[in-house]
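Undergrad: Structures incoming, each one as structure tokens.
We did not get these values from a lab; they are worked out from the coordinates using the rules stated. This structure is a prediction, so every number in the text was calculated from the model and none was measured. Cβ atoms are built from the backbone, for glycine too; each structure is taken alone.
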Structure I
Amino acid sequence: MHSILIIEDNPDNQQLATWILEDEGYQVSCVESAEEGLELLESNTYHLVLMDISLPGMDGKQATQKIRNTPHLKHLPVLALTAHAVQGERESIVASGVDGLLTKPVDEEELIKHIDSLLNN
């Protein structure tokens, strides 16, 4: 079973993503900050990270860069979720090293399709 870490500070978005992913048979963990997420990545095995970009403290771009700079995590798929996909921001999110970017509100089918393609490469 694939396990997914959701790093998202909005409880409603956490709940929605959890429901969608658990319905698809994924094991899901949620944290509210990048710092907590990076801590969990050190002590647990995840197959994919759903990363909110606008987080308190360290943002999702900084967290993704840290993942990419950590040898045992650098190949971990990171799918960014953002409500702010204006053109310039989109490039800087992609430049941080994410494997994909979806805008909120997230389309359920698109989310599952992205996750499936990242996990089955």
Structure II
Amino acid sequence: MEQIRELASQLGDAVVRHARYDAYRKSREAFQGDEQAQQLQRDYDAASELLQRKSALGQPIEPEEKRSEASLRESVIKNPILMELLRAQADFHELMTEINKSIEAKLELTAPPSATE
């Protein structure tokens, strides 16, 4: 078990040194240092959640609610700090997905045999 922990630690070190992690870390720091970008993200999340909740409950969505969400979405798209964070998150997530796929491929995980086999 100790050997696996050591290898996992080495993998973690390699991920931390990867350019995608560095870009993600820097974009998070920029976001955390920008109160306006944080507030815009909170506002957009709240507006989007409201529309999703109302839709899921079959409640009517007011035109002003739709306009507000669309306006906030446009503001998010125009905000370079938020867009860089979203790009960096996607790139880092892709890296982590590839790492996970590599591990799973080595494990050769398959479905358990059926009860009739």
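Undergrad: Thinking only about distance in nm of label points 7 Å out along Cα→Cβ at positions 5 and 37, which of I, II has the largest value?
TA: Going through I, II one by one, distance in nm of label points 7 Å out along Cα→Cβ at positions 5 and 37 is largest in II.
Undergrad: When relative contact order in percent (Cα under 8 Å, 6 or more apart) is compared over structures I, II, which one is greatest?
TA: II
Undergrad: Comparing mean count of other Cβ atoms within 10 Å over residues 13-20 across structures I, II, which is largest?
TA: When mean count of other Cβ atoms within 10 Å over residues 13-20 is calculated for I, II, structure I comes out on top.
Undergrad: Which structure, out of I, II, was distance in nm of label points 7 Å out along Cα→Cβ at positions 77 and 101 derived from, given a value of 1.9?
TA: Here the read-out was taken from I.
Undergrad: In addition: Name the one structure among I, II that FRET efficiency 1/(1 + (r/R0)^6) of positions 29 and 61 (r between Cβ atoms, R0 = 41 Å, to 0.05) of 1.00 was derived from.
TA: Going label by label, the one that fits is I.
Undergrad: Additional query: I have -13000 for helix-only ellipticity at 222 nm (-39500 (n - 2.57) for each DSSP H run of 4 or more, over all residues; to 500), calculated from one of the structures I, II. Which structure is it?
TA: Traced to structure I.
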